[in-house]
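All of the numbers you see were taken from the coordinates with simple rules; none came from a lab. This one's a predicted model, so the numbers in the text were calculated from it and none came from an experiment. Cβ atoms are built from the backbone, for glycine too; each structure is taken alone.
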Structure P
């Protein structure tokens, strides 16, 4: 029986997560979701009206529930004589290794299944439900009614009937937090009165006086079943997408299901009973659909709050971003955290529950690593509070961040907590909709002038494991130059999808093709537990790139094909004056700190020149910028020897960058000056970060 299905949890040693072992999300059963599917006839032939629907509609609903996170061992199917029908239509054949059907359908079988759900039955592998669970009950068949709107449901296989009062009695013994009934029978509207309460949603296919009908779609279906399943899936069996998610929050509620489904062409009038007003905030795809308070922030653009979310994009966090100015209520474009300056960190918080969420805590934090991490190791930024967030509403909060510790790329987090919905113990954001992580770094770029980032590749696991470094450039315009620099002591087996060569300083340089359909991969990187290696990524957009166009590279660390960490690098073409001012603004804080740490008067002078240019607005003037760069280039070159003494490895690269800058200044080439200055700033930032970290 499928009730004894063994769910296999694949253990993977987690990069950057020495404290945990991530789970295979495909095997995550999801708590608290149960369904009873009752199809009261038996299909013996395909394509027969008022006959084949018993199987077709059952398969359609079963597959929908599996897609929405229900597990085989929590779906109890009563159908025909207890065996699946072998349809000739591929779409309505059982695609699973286990049978869909659990039991034959009769009065006794129906009563038994609800008795077992009420008290538990170990021999059947059925647990007793609790008041934390969702119960979804679906009924397909014939029905009869009387003048008083009392409904009796026919069990066609046995000639028996179950009255709506009997069904109400049998199901009332089962514990649940919320339950939903969907009926596809004649006169089913008469069942609403006996079933209704503040925690029940009932959606019968017609009023108590109407007869429900079937129709021909891809195959024959009961009309209401066809539209309900289509609404919940946002997809019809024909492949047509449907707009049932009216509020575009990536979730389809039972209310939206009814609204969209009942608006479709049918011969009857579907009904809705919801005296507790819970249909708008009951989403069967959530792992705990019955929670009264349910807050979350998105891991990716299509995140609907389901746990686990789509783990391959879990670190893109669109509900978490940084701004240089306190303007995040207007702009939600992420800016790179700025060292030495005040940053404003924003978060969107959503309440998809049925009750107000009061006194929400939104904790912001940072870490340098690129993957999952122990929450206890995250460094706090600040905490915001939300006094009250109404059901089905969203709000935005922010905190200031004045203590960006060193120049570099940061992973940011939010952790949401409120009474009734606390974060779990997992560090992975995709396993907890109360956590969000963003590993996105954005740079405003001058078309034709290169710019770069340094970042860390790290094994935070307890064991050594071969790591694949994967670089996806599909969203990078053709003609973009993409270089990856790897340190001499980083060992790996092979490079695929990129050209590589070794510089004189023994650094490996990869030339990665922009816009490639297949990613470039560094195969089998060997790192000891806790080992961390710095890498450098540079992008040069084509000179004809239009203002506002972006190049995006998605970098992922994978172990056996599983994403264990990642960064999205974004280079956005901006107006030249914006690039010049941003460059000088960054130099203000980096060189001021460099002067303080190493006692370099020249660095302090560079900081002051840069600050004067920014505050006066002269940074926007190309002539003034070029003149300032001439003086700055001389000062930067003069401290090269001192920095080489402090950092033999990066000091030499800094000197080469200053030589490149001097040549650009001599030629009065503004794009070349910007590119060389960005390179100087990159290596100064590395040297400063290493000094501050000691």
Structure Q
């Protein structure tokens, strides 16, 4: 009788150990190489031959173009979208799939295909560390795989510069084994396999484009990963990896699971299954909807505070957003332009908290709410107007890896300046007393405190958080020299990227009437680069006299340059460059619009009408007037690239637009100005000269002439862009 209870105990113990054994779930994370499915299929089959992972659910959750660094080069994917970042979806992967093991292979895209750079390397390290910490906190074990070779087919040539970058990334990963990390170094084995394959078959190609391996290359990687997993996950040393029909069946099953789970976890990469460009309309209790400057706004209560979200009509990839920390709706022109570019705008009322530790807790909770429930990007753009700078910079100092950029406008960077008024800034007694109360400090403690934005920049600088500061020279409320200037100087010394836009005026109004420079900075900094804006200043030839709009050289140029550029035509017939000419271009509204556009590129195509005798009598002022136009363009955008287009030939005599005058006087003057002002000359005269038939009225080019002009301008612009 005594044996029965013992037997029952043994049976129950065995049953319970099986019944309550942890279900193994493996997520493979990475970029387009594992997304293709080759080596993850082999690894899946290898893991299924191990004891621990025999019944595991193993899913390839890789996303093409993805990084852990959050970096993206301008114009990625032809300007269609920036590189996606794992950290924008990792929380959903961990929450929805609940992996017990994560196998991650990153690096190929993280260096942006450039030589090794300390800043990019640091971003890669930080991204890997963050991913590992978050996965482990969610209960998953992490195994890291070094990036595969770049241009692995060129092993007989000097090592490519970018493969040196990947080698450095791989060496750093391997070095972390001493800290207990699980790392599989595939690079030596894969390189040897490539060399052996080429020796056996000289025509063998590992990766036709230098990045994405073929079937054999995926097998090399899969075998190398499985070999590493033999020690780390119990995969048999001689695991039988599928081939032929067995491989195809396993591949299709893995592909189906991949697409299913990428859809479930809502990745943000266009052009692959599961991508939806929208922001979920989470229903906060009591939320009300209204129109705000043509966009949907939702007002709701969060933590008993007024909060709001403004939604773009179409969300940009990754659901980026701007976080206005104070004064929502004041001078909103930059916010409106960013909404047009797919950004959301968020705000929570924290008035009279002055960026204090209590305010940081409110921000942490609000950040969690909107990133989880509205699925906004986990790296917002912080926007700090005036005292809002305290919130923006203090929160960025606490969470630098969570911030994609900061736009600060006349920001308070040291509360000793405002509201304390201990420098040249104005004392605001009421605000100073409230600040001391919310910080829980005496005045003596506050004045000795070293936690202001100007004191707390190291973390931001390490993460290379881009900052743009708009400030004013005569600001007596928040003096530039005590705030933005100090912060900018210290941030630069620490290696932080910062741009200061300094203009005349006092503290108000904030922002800029034309926010183009702000918007461009934010878009570039966050990996959503705006198209390069080109303005064409000119006369009737630029306007397109005698041709259809689609045949104008400016339109043809836009077609050639593609989606990375916008080309705006500001041509006005009969206009002269000379300010004393019969119809000066500078008096036209089109000129004012072209200058105020703050374009990236200006194409100046003026001079033809100046060759008329009644105009050229003022030729001594041509140089001065041309330089004035260039100066006006540079005043609006100091970084503008200016091209001076030589006039096309004229077949008319000296009593009109003299061909001789164009060739021997006007065009040499254009070349002289371009040299003196460091502009680029585009020669439209020489290629048009052999084609008088392209000038049917002896002045204005026909469609063929405009095509020739577009070709010449395109060569110049595209050459400089490389």
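Structures compared: P, Q; top value of mean count of other Cβ atoms within 10 Å over residues 290-297, i.e. the largest, recorded for P. Looking at mean count of other Cβ atoms within 10 Å over residues 194-201 for structures P, Q, the greatest value goes to P.
Can you spot which of P, Q the value -11500 was calculated from, given it is helix-only ellipticity at 222 nm (-39500 (n - 2.57) for each DSSP H run of 4 or more, over all residues; to 500)? It would help to have the intermediate numbers written out before the result.
Details: P: -8000; Q: -11500.
The correct label is Q.
Computing log10 I(q)/I(0) by the Debye sum over Cα atoms at q = 0.05, 0.06, 0.08 Å⁻¹ across structures P, Q gives -0.32, -0.45, -0.72 for structure P. Can you spot which of P, Q the value 0.65 was calculated from, given it is FRET efficiency 1/(1 + (r/R0)^6) of positions 74 and 354 (r between Cβ atoms, R0 = 41 Å, to 0.05)? Clearly, the read-out refers to Q.
For Kirkwood radius over Cα pairs in Å, for residues 282-441 alone, which structure out of P, Q has the highest calculated value? Walk me through the numbers on the way to the answer.
Details: P: 15.6; Q: 16.1.
That would be structure Q.
Starting from the value 1.6: which structure in P, Q was distance in nm of label points 7 Å out along Cα→Cβ at positions 178 and 306 calculated from? Walk me through the numbers on the way to the answer.
Working: P: 1.6; Q: 5.7.
It must be structure P, since only it matches.
I have 3.6 for distance in nm of label points 7 Å out along Cα→Cβ at positions 298 and 562, calculated from one of the structures P, Q. Which structure is it? Label of the source structure: Q.
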